[in-house]
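K.L.:
Scrolling down, you'll hit the structures one after another.
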Structure 1
Amino acid sequence: MRISCPQPQLLNAVLKVHRAIGSTSTLPALTGILLTAGDGKVTLHATDLEMGIIVSFGCEVGEEGRLLLPARIFTDLVRHLPPVTVSLEGKAGGVVTIEYHQARAQLHSMDPDQFPSLPEPSQSYSLKFPSRDFREIVRKVGIAAGSEELRSIYHGLLWEMDFLAGKSVMVATDTHRLALYETPISPVGGEGQTAAIIPHKSLVELSRLFSGEEDEEITFIIGPSQIFATTENLTFYSRLLGGQFPPYRQVLPKDFQTVVVVPTHEITTAVERATLLGREDSRLRSSIIRLEIGDTLRLLSHTPEVGQLEEELPAEITGPGLEVALNGRYLLDALKVIEEEKVILKFIEPLKPLVVQPQGVDHYFCLILPVRLG
């Protein structure tokens, strides 16, 4: 294999696929990046068997072929090359020569035949989605995804798609909180309804691939065990999580007794201060705070060994007064992803789930379970 391409273009592709390299692997081939040259382009591919990333770009191809290069050293080397034309050539004995300016470097490659083959996408269901909207959904729903201590099903985000109604719902829960985002979709293939549980880590990595200002259209293909996301020059794939997602609709409250409308910035900064002095619960990794709702909204936190805080916030209150104790960090997570000027807090009673929702927004909310103070 022999190719020539600009260093910035090569670096951009290498950094993208490098996200799929696992931190540890017993298979040497999974520590490498596969380069395939042909048809006037080079394709880079990396995978940890849980997810994979493939990036292609046009270049000068002197000889078609494949190379499997060690990801860490290859990425670091390309990062530190000057922004000039770079040539890569595979030679006998598994040696790869990298030339730039009047200089050259050599790397030892691995057997490309040991690299896993690309899984074939199933055309069960497919839809198109703007990348900017997708990033927002993952950011806002992902706050409720479970940690590693929980069952694997809680590490994922449930994506329900209704192709007849043209809408989708993405949900995450760690059993103490839940976030839900409903949005319209543009179906491409498939009928009826389907659902997939996608690892949160995979969705975060996919979002980072589209972190620029440009709003690209992503085509998603959802199969029985994998999901694919493609654009013109990029393919991302991830395995799906097996198992049954909790019946979350059963816990969604419909009627509320007390509704509080409060400026988002004011309550966010107040909760940040309150969590500093809130009572720590090591089991829940939480900082317990209290909300007292009467004629005004009061926020309180207290730790005997540290101190206490009490703040009164401007708010519009409808309904009877009540007092709720909850994990302040959960509330803070929900508030920090809200861009709207005001936020609505909806309560049923002290030990029933409360809802945090941007004012004027019906398609997104976060639900938090209160705690019982002893």
Structure 2
Amino acid sequence: MRRGRPPTFGVEEEFLLLHPGTGHPVPHAPQILRQVGHAFTAELAEFQLESNTPVCRTADEAHRALTTSRQELATAADQRGALLVSTGFAPLGLPDSLPLTDKTRYRTIRDRFGQLLDSHTAAGCHVHVGMPDLAAALAVSDHLRPHLPALLALAANSPFCGGRDTGHASWRSVMWSRLPSAGPPPLHRNTGSYRQSVQLLLNSGAALDRAMVYWLVRPAEHLSTLEFRIADATGTAEESLLLALLIRALATTALQDVAEGRPPADLPDQRLRLALWRAAHDGLEGDGLDADGELVPARVLVEELRKTAQPALEASGDSARVDDILSRLYRHGSGAQRQRRAHERRHDMADVVALLAEQTRTALPD
């Protein structure tokens, strides 16, 4: 394992605002943003908000930032008569006419992509890991492609849409995959190949600009980071922290592999796409597709990921924390499983909304 400090990291969390009585999205983000100030940002629809941690070096830093942001936004939402919830997609569906945030770019997206605009209302948890340069970021992306399905299964937290169970643990992932510039990252090999792929997306019109390159892992060149966009917005801050620590450890391991000349796995695109669909469908409680194309319990894939990350987690001092959060997640169920259990009690979506609002500002139970 590499000596020295592990890479820096940061977390972006996207949230939805729901009506406390109906559970439908409410366009209160502009008023809430005026109240809370510059620490938070708007998204495409006026019922979406985003928080961003500072650049973090330790788990404690990230956890403080995540919990503080959630509490501040939830309190501000309460004062505006809304519920702040962290889930991958609005559980009771979207309004017929999306209340767009007043930005030219969002209107351009609407005009070009039409009904696909709905996909932009999905909410995710994005993890940034500091990278020494673009070439390193691309090499890490190549090495970590096989782990993306396990990360998706671990974070699945959007089983409902339109008040019905979609049959998928991560409906956000299904909706997001409709966008022409979304999906798993290609195997880049080098910076020239990467730039050609980006230019093709721009030339085809699938992406308006570089910010609309929606691969599940992409370099954020302006930040000198590699951004992982694989996860649903997580139920609790601890689950976001779990993802961030695992992803940083995997990236650290990949950097070591690159330094020692180990090539990435040559995973066929079709197999990766099928593994991602299976992860979105089954989540943590079902099956996943392994590297050989065979179905195995999703937890087996998560444990393989955990084993790969273990040396880096020990080096950063995060191993015990990851074990604790992961064991509680196994015990109480994924975000999707917890939502489904809440619905099963009375078959009432109000119980799902109440759960989402409560856990957005609390911790996973012991």
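K.L.:
Which structure, out of 1, 2, was FRET efficiency 1/(1 + (r/R0)^6) of positions 195 and 339 (r between Cβ atoms, R0 = 30 Å, to 0.05) derived from, given a value of 0.15?
P.N.:
Working through the options, I get structure 2.
K.L.:
With Cα extents along the principal axes in Å derived from the coordinates and found to be 57, 49, 40, which of 1, 2 does the value describe?
P.N.:
The structure behind it is 2.
K.L.:
Something else: Upon calculation of helix-only ellipticity at 222 nm (-39500 (n - 2.57) for each DSSP H run of 4 or more, over all residues; to 500) from the atomic coordinates, which of the structures 1, 2 produces -15000?
P.N.:
This figure was derived from 2.
K.L.:
I have -1.30, -1.25 for log10 I(q)/I(0) by the Debye sum over Cα atoms at q = 0.25, 0.34 Å⁻¹, for residues 307-346 alone, calculated from one of the structures 1, 2. Which structure is it?
P.N.:
Corresponding structure: 1.
K.L.:
Quick check: 11.4 is what I get for mean count of other Cβ atoms within 10 Å over residues 99-106, calculated from one of 1, 2. Which structure matches? Numbers along the way, then the final one.
P.N.:
On the way: 1: 11.4; 2: 14.0.
This figure was derived from 1.
K.L.:
Same structure again: For structures 1, 2, calculate relative contact order in percent (Cα under 8 Å, 6 or more apart) and state which one comes out highest.
P.N.:
For this comparison of relative contact order in percent (Cα under 8 Å, 6 or more apart), the top structure is 2.
K.L.:
Also, I was wondering about something else. Please state which of the structures 1, 2 yields 13.1 when mean count of other Cβ atoms within 10 Å over residues 19-26 is computed from it.
P.N.:
The value was obtained from structure 1.
No value in this document is a laboratory result; all are computed from the given coordinates. This structure is a prediction, so every number in the text was calculated from the model and none was measured. Cβ atoms are built from the backbone, for glycine too; each structure is taken alone.
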